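Nothing in this text is a laboratory measurement; each read-out follows from the coordinates by a stated rule. What you are looking at is a predicted structure, and each value in this text was computed from that prediction instead of being measured. Cβ atoms are built from the backbone, for glycine too; each structure is taken alone.
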Structure I
Amino acid sequence: MSLVKSISGIRGTIGGRVGDGLNPVDIVRFTAAYATQRRAAMPDNNVIVVGRDARLSGPMVEQIVCGTLMGMGYDVVNIGLATTPTTELAVTGEKAAGGIILTASHNPKQWNALKLLNEHGEFLNDAEGKGVLEIAGAEDFVFAEVDQLGHMATKDYLPYHVEQVLKLPLVDTEAIKKKHFTVAIDCVNSVGGLAIPAILKALGVENIIELNCTPNGHFPHNPEPLPQHLTQISDLLKSGKADVGFVVDPDVDRLAIICENGDMFGEEYTLVSVADYILRHTPGNTVSNMSSTRALSDVTKAHGGQYSASAVGEVNVVAEMKRMNAVIGGEGNGGVIYPACHYGRDALVGIALFLSHLAHLDMKVSELRRTLPDYCISKNRIDLTPDTDVDAILARVKELYTNEKVNDRDGVKIDFAQGWVHLRKSNTEPIIRVYSEAATMDEANELAQKVMDVIRG
């Protein structure tokens with residue numbers, strides 16, 4: 001069993017001993033710590049939003065979190081089954097002190113997590129997150145007395161989310177309607193099964209082929225939207241039954257696209273293609289993280305803007321976007337952040353903007369992909385044991401490549417003449433992520449293998 005405590009929240013496998021797996025005692029502890037931190041930050045605001053994905057442990061975790069928040073004196077707006085971006089928008093919609101999203105994102109069904117939001121519907125920053133961890137460790141919180149207990153209201157925020165997406169000036173519903181697209185979707189039996197059909201219908205898409213859209217938490221395949229997990233929808237596209245395929249993860253902040261011929265568009269290119277569309281109409285700056293493709297930099301420069309890379313993590317990307325006044329940004333895992341809507345990865349926004357772009361270009365998805373700079377990125381991982389000294393590994397790699405351009409702001413990134421390798425400890429899993437990029441997949445794999453050989457000694 002595993003329990004991962006970080007500034008972005010608490011994540012773990014369900015069950016186990018206290019402090020080991022994600023169990024009711026630890027859920028109460030961290031929820032109460034978060035409530036204490038929010039009380040100090042927003043003393044006059046008594047509202048917290050709670051939303052969850054459809055994973056099997058969701059109802060249990062939801063009841064504990066909502067009960068704990070009420071026990072801390074907070075009024076809870078429980079939006080039930082909801083995407084991560086829907087919950088983020090609900091925080092600002094309710095003018096709440098913050099929000100908790102109950103989702104382990106792309107992790108398998110045995111995992112769940114508490115993702116913690118501030119009053120802007122954005123993830124807690126480093127100082128705020130550390131504050132929650134300190135409070136939880138010291139159990140420095142006080143529960144409300146009987147007359148000060150909070151109350152709970154239930155609301156459905158999906159219609160509001162859809163409305164906000166449709167309001168975006170660059171979402172062209174008329175152009176989409178005229179194309180009569182047939183769209184296939186795979187929502188991994190989570191909340192995307194509610195949200196993605198809703199946004200597609202609102203955009204005027206009449207022909208929707210739904211795969212795995214029952215939000216029951218029984219993931220039909222590994223829920224991370226990587227090519228090796230998407231054979232079902234790929235085979236459907238190969239049969240010529242749809243113009244495009246969209247796949248989301250369990251909490252719908254990541255978007256993978258499938259071409260009309262069944263080929264992978266590439267999750268790295270979700271952001272690149274949407275950014276290309278945005279920059280054609282609103283030139284400006286862009287941001288992604290250090291593990292994302294350099295294609296975004298190429299596209300940004302072609303449109304006369306500046307590109308900047310942040311440390312990995314949505315909170316870091318958002319901070320850099322604000323610093324750069326970026327018009328579009330996100331992460332290479334299919335996460336599109338469009339400030340005109342809100343500062344959070346949002347697959348509904350990504351779908352609406354991508355379909356608008358596709359309709360304006362009047363071309364097939366595979367043809368659109370060929371208009372973008374072409375790089376190959378290899379994403380690998382090394383599983384860690386409890387006694388693995390990650391810092392020593394990173395220091396050894398850095399020392400071996402002193403003749404190359406090395407950036408150690410977030411793990412170690414080595415820039416070679418013909419590509420790059422970035423290795424860092426994951427914030428969400430007990431692994432080291434090893435990402436590499438080059439002109440061909442063979443070259444990218446070779447770069448990654450060299451570094452992984454060093455790690456494995």
Structure II
Amino acid sequence: MWERTIDYLFNQRPAFEREGANGYKPGLDTSIALDKLYKEPHRRYRIIHIAGTNGKGSTAHLLASCLQQCGYRVGLFTSPHLIDFRERIRVNGRKVSRNFVMQWVADYRKNELKDFQPSFFELTSTMAFDYFAWRNVNVAIVETGLGGRLDSTNIVTPELSIITNIGLEHQQFLGNTLEEIASEKAGIIKHGQPVIIGHADGVVKEVFEQQAKRMYSEIRFAEDKPEVINAEHVDGVLRLTTRNYGTIDCELTGDYQVENCNTVLSSLNLLKRLKYRIKPDAIKKGFATVIESTGLMGRWMKIGDDPRTICDSAHNVAGIAQVMKQLKHEQFDHLHMVMGFMADKDVESILKQLPKHATYYLTQAHNSRTMPVDQLLRLAETYGLKCATYNNVTDALQAARTAAGSGDLVYVGGSMYVLAELLTAIGYDDNTDS
């Protein structure tokens with residue numbers, strides 16, 4: 001029954017995550033029709049809406065963890081999932097139950113909108129909104145799927161919009177320049193509602209300022225008056241010195257998380273003004289327990305010792321650039337990189353960034369969007385990378401760990417789907433069932 005339910009969601013219409021461009025369905029008409037079918041459930045609770053190129057997931061989970069510790073019942077809608085579909089929809093960190101998903105889909109099929117033919121993401125976002133209303137959440141943190149202006153989630157009117165940053169991604173849908181992509185993301189800014197921007201400069205900053213002005217929305221750039229004054233790695237945590245919250249130990253240890261942490265703390269300052277009960281001790285606990293509190297996976301995540309093995313969800317040019325910065329600060333004898341990519345990413349620009357001194361174990365996820373490993377090998381060799389190929393992630397990881405010495409570092413990444421297959425293969429469980 002569960003497998004049939006998931007097959008229906010993914011296969012009744014192409015899903016972007018599996019089919020790429022064939023599964024992309026912009027526009028809000030279907031989402032609005034679905035919303036009306038379920039009596040507009042998103043209007044029954046507060047909403048914080050998050051868009052951006054990188055850092056959406058970390059920002060959403062950090063914010064959810066903090067608000068949970070402040071005593072709120074928090075809904076969290078993110079994508080994609082890594083192991084289990086139910087990761088996408090959570091309340092206070094607990095995944096939606098299989099029974100709810102199966103019953104919801106069964107009920108929908110009795111009244112389905114045949115005239116609109118909803119996509120996987122349209123159905124999933126409606127399911128999340130309905131579940132949050134049923135669970136009587138106080139606030140829902142909603143991450144866009146792709147873009148912003150025409151994203152299925154953009155039917156909501158949030159109390160706060162957050163845009164993390166802008167990089168080149170999904171150009172075939174969002175535009176070929178940072179300005180065009182920023183314009184699409186800026187579509188989540190709503191009339192009279194404030195917006196926090198994590199990082200923006202130049203023309204991107206101008207796009208956001210102009211849109212906020214058009215919408216009569218207060219706009220704050222988190223980096224203009226940063227909450228995070230200093231960050232350092234201490235005893236396995238990212239220790240932050242902050243303006244208003246004292247010293248905070250963050251469970252997410254990637255260097256790139258400093259920007260996300262600053263965005264979250266700036267957002268909490270604004271939420272305090274909106275009469276949210278924001279308590280410094282609760283914020284500290286929220287940062288210190290974000291993985292346990294929300295089930296977040298795959299952000300500079302250690303999955304093994306001797307050799308130390310790290311996986312990360314970075315999968316586009318800007319994200320991989322952040323990983324390269326991180327690797328420069330890591331201590332190791334030799335670097336082994338298990339990598340696979342989606343074919344619709346700018347793989348050549350990513351390969352240009354990768355260090356030539358590393359050993360590469362190229363692989364592919366079982367996804368129709370994946371770049372075949374033989375094609376990836378031809379590209380990688382043109383950039384002077386020392387490579388071997390493997391038909392699946394498990395074999396690639398095993399080869400890397402076998403070859404690595406105890407002082408070496410093994411890194412796994414390049415695609416969320418590579419990560420998903422890795423975590424499934426090692427039997428990782430976030431233990432957040434309802």
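Suppose mean projected area of the Cα convex hull in nm², for residues 124-203 alone works out to 9.9; of I, II, which structure was it derived from? Of the structures listed, the value fits I. Comparing distance in nm of label points 7 Å out along Cα→Cβ at positions 44 and 340 across structures I, II, which is largest? Between I, II, the highest calculated value is found for II.
A value of 4.7 for distance in nm of label points 7 Å out along Cα→Cβ at positions 36 and 292, calculated from one of I, II, originates in structure II. If mean projected area of the Cα convex hull in nm², for residues 236-371 alone is calculated from each of I, II, which structure is the one that comes out at 10.4? Matching structure: II. When P(r) over Cα pairs in 10 Å bins from 0, in percent, for residues 284-347 alone is computed across structures I, II, the figure 26, 61, 13 traces back to I.
The value 12 for relative contact order in percent (Cα under 8 Å, 6 or more apart) was derived from one model only; which of I, II is it? Attributed to the structure labelled I. Between structures I, II, the calculation of FRET efficiency 1/(1 + (r/R0)^6) of positions 164 and 396 (r between Cβ atoms, R0 = 25 Å, to 0.05) yields its largest number for II.
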